[in-house]
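Some structures are shown below for you to check.
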Structure P
Amino acid sequence: MSKHLTKQEKQRVSHQWHQKRAPLHAAVLLIFLAIPFLSHHWLFTSSAPEGTRGEDVQYRISMVGDMMLGRHVEEHALMNNFHIDYVFEYVRPYFEESDYVTGNLESPIVDAENPEIEEQMEDAALRHKDIHLHALPWAIDALEGAHFDSVSLANNHSLDYGDLSLYETLEHFENRGVEILGIGHGLDLSTRQTNDGLMDSSRISYFDIGEDFRGAIIGVTDSYVRGFDASENVGGVFTSPNMDILANRLIHAKTPEAQGGGGADMVIVHIHWGDEYQVRYNEDQQVDAQFMADHGADIVIGHHPHVLQSASIVQGRDPLNEDRDHEALVMYSLGNFVFDQGWTTTKESTIAQLDILKDGSKKLSFVPLWIENATPRETGGLLKPYRDRRIFRMLSKDLDSEIYQVEGGRLVIDLEKTNVLKGGFLHD
């Protein structure tokens with residue numbers, strides 16, 4: 001006859017059973033709790049890179065898309081007691097090893113912590129806009145710390161708070177280490193006005209790298225809001241209805257200094273255009289790209305769609321020499337770079353890097369990035385091949401397969417197989 005255990009005996013047996021298995025249970029629980037962290041690490045993450053620039057690179061120019069250093073990006077920084085420059089933590093090495101860095105800043109600088117400014121913001125916010133963006137002045141510190149040389153503010157958010165955002169932005173960027181493009185006190189200003197300290201929204205900015213390279217860069221927007229556009233006596237952003245002025249600026253930049261021009265070896269155009277969240281560029285973008293290629297643009301940096309769009313080689317004409325072929329490399333959209341949007345295509349990103357090698361040859365490569373908590377970082381983990389394939393497929397779908405390849409984890413365009421930057425570049 002089997003013996004029936006009392007309640008106390010059953011409890012004692014159960015306790016002994018759990019004691020024997022406690023180490024195993026603890027290990028299982030630890031593994032279970034670690035799965036989210038480990039899976040995220042294995043699937044997604046990468047560390048900050050080291051040694052991103054080869055010894056054969058003479059000059060490097062890095063270009064990125066949309067940056068927004070306000071709204072939830074700012075909230076996340078404040079909540080975690082971070083400085084806003086945390087968003088550049090994993091990409092700063094790319095910029096430290098570049099000679100020139102540029103991108104699109106899609107948030108005006110407004111000192112909302114100043115009670116006098118904060119009091120004006122509600123009335124200044126444009127009523128015909130649903131979304132109003134701004135960043136605090138510490139955003140400029142972050143851009144400087146990340147080694148940005150210029151940012152374009154020719155976009156559809158720079159004047160979200162009307163004249164308040166315009167003059168706050170101009171004031172806070174004054175005498176800082178980052179030059180602003182596509183915004184100013186007026187349009188096509190006279191020499192006298194610029195000598196008086198006024199900034200022309202349509203101005204070309206020149207930068208010299210070494211003794212034998214001169215670049216030129218300008219910002220313009222095809223996506224803007226009523227009242228944003230600068231005019232002769234009104235401050236604002238440089239907008240697409242003034243493409244004749246853009247053409248004049250491009251031609252002047254490429255004209256040799258001996259003939260009174262800017263003497264630029266290369267001209268870069270920032271342009272805010274296209275349809276938001278559309279992975280295919282539209283007809284207006286194609287028309288504008290052709291226009292810029294026909295007037296001497298060499299590199300076009302597109303932004304505004306918030307997703308990646310393809311790069312393309314656009315056949316144009318040399319405005320200074322009809323007998324010479326001219327092609328422009330048009331990047332229709334570099335997507336987001338620092339932004340708080342959360343669906344997959346808005347988190348796929350890239351850094352475009354133009355390298356002029358010591359032997360005089362040129363190439364452009366795309367570094368594949370993934371944005372997490374508004375922070376871009378190179379793709380990594382088990383998902384890297386999948387994410388790289390998606391990014392590279394989007395960027396290359398309009399390129400001739402003979403001019404590009406995937407090399408060293410980058411999509412690389414061999415510009416020697418094109419007519420981009422040919423004819424007079426670096427004294428060739």
Structure Q
Amino acid sequence: MAKIKAFKCVRPNTEVASRVAALPYDVYNSEEAKVVVSKEPLSFLKIDRAETAFDKIMDPHDPKVYEKAKELFDKACETGTFIQDDKECLFLYELTMDGRSQTGIVSCSSVDDYLNNVIKKHENTRADKEQDRINHVDSLSAQTGPIFLAYRAKEEINKIVSEVKKENALYDFISEDGIGHRVWKISDEVLVAKIIDIFAGINEIYIADGHHRAASAVKVSLKRREENPNFTGNEEFNYFLSVMFPDSELKILDYNRVVKDLNGLSKEEFFEKVKAAGFEVKESDKAYAPAKKATFGLFLEGKWYELVAKESILSDDAVEGLDVSILQNNLLGPIIGIKDPRTDKRIDFVGGIRGLGELEKRCEIDMKLAFSMYPTSMAELFSVADDGKLMPPKSTWFEPKLRSGIFIHKI
């Protein structure tokens with residue numbers, strides 16, 4: 001059963017919410033973050049990426065950066081940029097992109113649910129990325145970027161959400177990238193208790209996006225438990241900030257691949273090997289976006305091709321049956337020689353939000369060939385997590401991205 005709780009949210013005052021809300025910290029490098037903050041001084045990115053506050057190039061992991069983040073956060077609270085609710089509440093957070101909306105419940109999820117696998121993972125995390133957010137959360141004593149969670153849709157919750165959304169929104173704005181953001185506060189104690197009770201009957205919640213933020217929040221919690229051996233389990237550090245969405249409203253975009261070379265093969269030799277590996281190949285007269293599973297687009301030397309995986313290389317296994325696995329195990333690994341896509345510098349990954357034109361562009365600039373992918377489905381994500389397995393790297397790309405700085409959980 002999933003344990004969630006309401007919390008006394010730290011959030012931007014209504015007048016500045018649209019200016020504060022920022023894309024996740026890891027969307028940008030330091031230079032890009034500096035440009036964003038210079039354009040919008042209230043952007044939460046200045047707290048998420050506090051190296052932007054220094055004139056000279058600063059190591060993002062320098063202790064001074066985390067000290068600066070705390071200083072900036074405290075100042076924003078003191079000057080009224082942020083306010084804190086005086087009672088524990090839940091929130092609804094609706095994001096609208098290209099006419100499609102998804103609405104999640106903002107709450108605090110249980111660290112113990114994460115440890116006990118009620119909250120399920122599908123992706124490995126990197127220690128260096130974890131440590132950065134561990135330092136950030138610990139320094140601020142606050143979680144500033146919500147974890148994107150998914151659950152199997154329940155009609156009971158859908159009805160509550162629909163009713164709450166009939167009320168006036170707390171925030172209602174469109175961000176620079178055209179994404180609509182609306183927020184409603186749920187402060188009625190009876191309704192809050194009802195929502196918490198419904199989630200207590202749900203056995204599985206899934207991390208859709210934010211594995212590193214979740215792992216970091218949990219490690220800060222474990223650190224604080226160690227520092228407070230008499231902890232009761234009710235302390236705020238036993239929970240992490242999350243937004244839970246029904247799977248029926250979520251859409252995973254393609255996560256495409258670009259590769260530097262043909263591993264010493266000529267174009268003709270490459271295609272011979274691709275066909276021998278179990279793919280049907282035919283030329284396409286236009287940019288090719290796969291319309292079904294086990295099909296792939298290939299862009300090479302100015303031309304698009306359609307690849308179809310034959311039955312002989314398909315699998316019923318939750319992980320091996322993923323399109324990203326089919327491509328890796330039968331083409332990228334054995335033919336191009338990319339054994340570990342997490343570390344091989346010859347491969348890069350392009351989110352589907354950038355379109356097929358970005359793949360063609362990369363092949364003009366710094367790459368030799370590109371693969372367009374059919375998106376992983378929510379059902380596949382659930383299946384992998386339910387089996388206790390992990391997806392290959394760069395298997396899912398979720399849009400729209402949750403904004404940081406709208407909801408903050410003090411621990």
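Matching task: 24 is the computed value of relative contact order in percent (Cα under 8 Å, 6 or more apart). Pick the structure from P, Q.
Source structure: Q.
If mean count of other Cβ atoms within 10 Å over residues 150-157 computes to 16.4, which of P, Q did it come from?
Going label by label, the one that fits is Q.
Can you spot which of P, Q the value 0.60 was calculated from, given it is FRET efficiency 1/(1 + (r/R0)^6) of positions 102 and 350 (r between Cβ atoms, R0 = 25 Å, to 0.05)?
Label of the source structure: Q.
Supply the structure label, taken from P, Q, corresponding to Rg and Dmax of the Cα atoms in Å with the calculated value 22.5, 69.
Source structure: Q.
On distance in nm of label points 7 Å out along Cα→Cβ at positions 318 and 382, which of the structures labelled P, Q is highest?
P
Here's something else I'd like to know. Have a look at P, Q and say which one yields 43, 39, 29 for Cα extents along the principal axes in Å, for residues 118-229 alone, as calculated.
Clearly, the read-out refers to Q.
Say we calculate FRET efficiency 1/(1 + (r/R0)^6) of positions 126 and 326 (r between Cβ atoms, R0 = 30 Å, to 0.05) for every structure; which of P, Q gives the highest result?
The structure with the largest value is Q.
The numbers here are math on the coordinates, done by the rules we state, and not lab data. Just so you know, these numbers come straight off a predicted model, no measurement behind them. Cβ atoms are built from the backbone, for glycine too; each structure is taken alone.
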